[in-house]
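S.K.: Pasting the structures in now, so scroll down.
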Structure P
Amino acid sequence: MEDVEGPVPCLETGGILMDGAQVIPVAYCDAPGGLERIADPETGLAIWRRSLPAAFTDWIDRVPFSLLPSLRILVRPADVPAALAKLLDDCGMPSGEMRDLLIDDIHVIAGLFSDITEEELVDIRLERIRHDACWKFHRDNVSVRLLTTYRGPGTEWVRPEWAETAIDDQREYSGPVETLDRHDVAIFKGSNGKGVETGTGYGVVHRSPPVSKLGETRLLLCLNTPSDISPEAWTGS
């Protein structure tokens with residue numbers, strides 16, 4: 001890995017696709033501004049390595065599964081606090097300092113994502129997970145997607161030189177797998193991302209870690225740009 005020049009501390013490493021056509025660097029950052037590296041055509045994945053207070057981790061791990069949210073909302077970043085407060089009340093998630101921290105964190109991340117994508121609205125999904133619905137290695141058919149895990153194991157991904165093997169082998173894949181740490185914020189470039197050629201196998205291959213047999217619970221935040229399948233924009237009602 002090598003130092004990257006610029007005001008934001010950031011490290012970068014890259015790999016070559018199977019056909020040798022393109023280098024897809026992975027940008028590791030220790031400040032939120034480093035996520036802007038995903039806008040570089042040659043960058044396939046930007047990861048902000050961070051941690052949240054231990055008190056928050058202890059709290060979120062104790063929230064019963066039935067009170068964890070499974071929600072989706074299309075919203076302006078400025079409206080995230082009000083929208084989430086209402087939706088978390090509706091699902092019964094306990095209020096208090098730690099829930100406020102969760103809302104504030106999503107508010108900040110949504111603002112970052114909106115700035116990077118230059119979209120006024122953000123499609124936010126906050127999902128409790130005990131299943132293996134997204135266990136397959138895949139590329140997202142989107143331009144970019146942001147993921148962070150508040151509870152449970154983080155998203156798994158593979159470097160470009162192993163991508164096609166992982167997709168072909170799936171459960172039988174035995175090559176190296178990278179794992180996002182809990183609370184890391186990652187923006188994945190999908191197969192429709194800037195600087196990639198649609199349909200040529202570009203985009204970072206990843207999956208949700210299989211958890212059903214382990215009895216694990218995840219709380220995953222997923223941010224997308226608005227699309228035809230986004231819900232109606234939140235209006236406060």
Structure Q
Amino acid sequence: MFKEGCIIFLSLSSSLSALPCRSIMAGPAAPENQNFCFKDELEAFKLSLSPNKEVIIEHYLAGWNGLVKFLNRLGNVFGFISKDASSKIQILRNFLNSEHGSEYFTVQSMVKYELENNLVDLKKAGSHPESGCRTLLRLHRALRWLELFLERLRTSQEDGKTSVMCADAYNESLAQFHPWVIRKAAGVAFCMLPGRLSFFEAMNVGTPDQVVAMLGEALPVVAEVYQITQDLYAKHDLLDLP
């Protein structure tokens with residue numbers, strides 16, 4: 001998934017190829033997941049938008065926590081993204097809980113604070129490898145992938161191939177940031193994806209029609225959060241941080 005997760009990604013794709021298909025899509029086992037509802041989890045992205053359209057980091061991270069829970073319900077196949085996303089979430093939570101936590105209230109305030117105080121490695125890796133701006137950028141890129149994939153799921157036919165949907169979403173978003181070996185590993189992992197109905201069942205929202213309706217309401221909000229962040233990072237030349 002992310003650059004730091006390359007080893008996880010490669011080892012996962014190797015182990016998946018040795019697994020029987022039925023073990024890849026494992027049903028939710030943890031008791032805390034029994035009351036999971038993807039609709040409720042995605043509500044956090046709506047809460048992350050302030051009245052003046054700034055992105056509140058606390059709610060943004062809550063939304064990402066929901067995405068991680070959803071991916072984990074699908075078994076091992078998305079482990080490469082959920083593990084890296086969880087580590088990025090924790091880094092940003094540490095900033096929120098630090099003495100400078102107020103500077104990290106929104107993505108906008110974080111960017112302003114870190115740039116004004118030279119806390120971002122802009123051109124090459126340096127003394128700030130885990131700056132808030134860089135860390136959130138990795139989540140931001142992954143959010144685009146998941147948004148595109150979920151939109152394809154929403155508009156797909158019953159017999160649509162999730163492997164193709166996920167690969168197309170990946171090629172449209174994250175692939176450009178990954179070397180060939182990671183793109184190849186991604187292709188292997190995507191071939192192991194369960195069917196469309198398995199994804200819908202993992203969301204625990206209701207019938208397929210109810211899932212489609214829910215995604216139709218939630219994904220435009222996720223897209224708006226993404227675009228606000230994208231425009232902000234573009235304005236400050238932060239989209240290609242090392």
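None of the figures in this text is laboratory data; all of them are computed from the coordinates on show. This one's a predicted model, so the numbers in the text were calculated from it and none came from an experiment.
S.K.: Comparing structures P, Q by volume of the Cα convex hull per residue in Å³, for residues 70-133 alone, which one has the largest value?
M.R.: Working: P: 96; Q: 107.
Biggest value here belongs to Q.
S.K.: Also: The value -6500 for helix-only ellipticity at 222 nm (-39500 (n - 2.57) for each DSSP H run of 4 or more, over all residues; to 500) was derived from one model only; which of P, Q is it? Please list the in-between numbers first.
M.R.: Values: P: -6500; Q: -20000.
Traced to structure P.
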